[in-house]
Structure P
Amino acid sequence: MEFDLYSALAPLCPSVVWGGFDQGAGFPRITLQRISNRTEYALKSRAGNETARVQVNVYATSYAEMLALAELVSRTLTDFRGGSVIRCKEISRRDSTSETDGDVVRLQMLDILVRYRA
């Protein structure tokens, strides 16, 4: 699932990573991280499909750039079906800022519910 989501978002932005960036990565950038996971079980074993909540953070130096990229990320993921991913659904979105070396970086955090084949 991680590789499938990364592959869907990589064409949108030059800096996309699962986890966190090392210092020196430019803007805009996108980070992904799993927040929670739910596994379904049958009577004898795992049912084969899982649901994860993935947080997608979109960073940019301007508010307009951040909004445009966040909307593109949301549209891309909610339309995406491929690999192990069955369906993605945006469940919440939050605005924030992050200060880096004296600069204020705009941040939008999208919570995405991902249904996928384990």
Structure Q
Amino acid sequence: MPKVMILDNQLSDVFELEDILKAAGYEVCSLTGPYGILSKFDFEKPDILLFNPDMPNVDTDTVLSTLMTASTMSKMIVVLLCSGDEEAIEQYCKQMNLHGYYMKESGYDQIVDYLKLFYQ
């Protein structure tokens, strides 16, 4: 199973996602703040990144650009965990060449099925 890294400062979301993904057989690691992002990635080497772009004290564009251009992360699937204007989020994903987004408002019951779409 792929390894998933959750990068989100909302602890309740992180705990819920960890439970759901581990129950589905994923290996899961998480980071709840922006400090040490790159070293954590170098150590964990996740296959999938679930990333909340609205975390405080994070320059989302810089973090995503750095991760997307790193040779060791070239095959990593990046999915934003979002709330808000879905049309704007979709445009941002296209602009940043990201794989997709998942709306937090819909709950996480379908996240496993959503992630499976990237491995078919």
Structure R
Amino acid sequence: MRLLQDLERLAGAEESLFRAQLLREDVARLRKLEGLARAAPDLETFIGSGMRVGWTQGDARTSELREPLEALLQAVYAFERGAHGPEQEARIVDCWNALHRVRMERLLGCLSTPAPRPAG
């Protein structure tokens, strides 16, 4: 899968230890999805399993990513079940980009909120 290769390359070249770690974690999630897609008896089972590979801490907020995550899972499942080719690779990348954008907006957006200042 081209996305995996791209993320691995980015992780290897990333200067920020924090961003490199996030990329390695995403690579691990995608590798897990590859195995789950090959082993799942059907798409529904795969989606159920793929939703719980640590997309958020303890998967506590993964439901907030449902729409773009399900699109990615469908694309990965199709790829692992034989839908190879440039169109499918592009679909996976598009789904990944949408998921990444939502994940950053929802999950990291809370980090940008200013902390309350103590009185005094």
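Looking at structures P, Q, R, which one was distance in nm of label points 7 Å out along Cα→Cβ at positions 1 and 33 calculated from, given that it came out as 2.9?
It was calculated from structure Q.
Suppose helix-only ellipticity at 222 nm (-39500 (n - 2.57) for each DSSP H run of 4 or more, over all residues; to 500) works out to -11500; of P, Q, R, which structure was it derived from? Intermediate results must be reported in sequence, preceding the final value.
Details: P: -6500; Q: -11500; R: -21000.
The read-out comes from structure Q.
To test your reading of the models, identify which of P, Q, R gives 55, 23, 22 for Cα extents along the principal axes in Å when calculated.
This value belongs to structure P.
No lab work stands behind these numbers, since they all come straight from the coordinates. As the structure is a computational prediction, the values presented were derived from the model and not from experiment. Cβ atoms are built from the backbone, for glycine too; each structure is taken alone.
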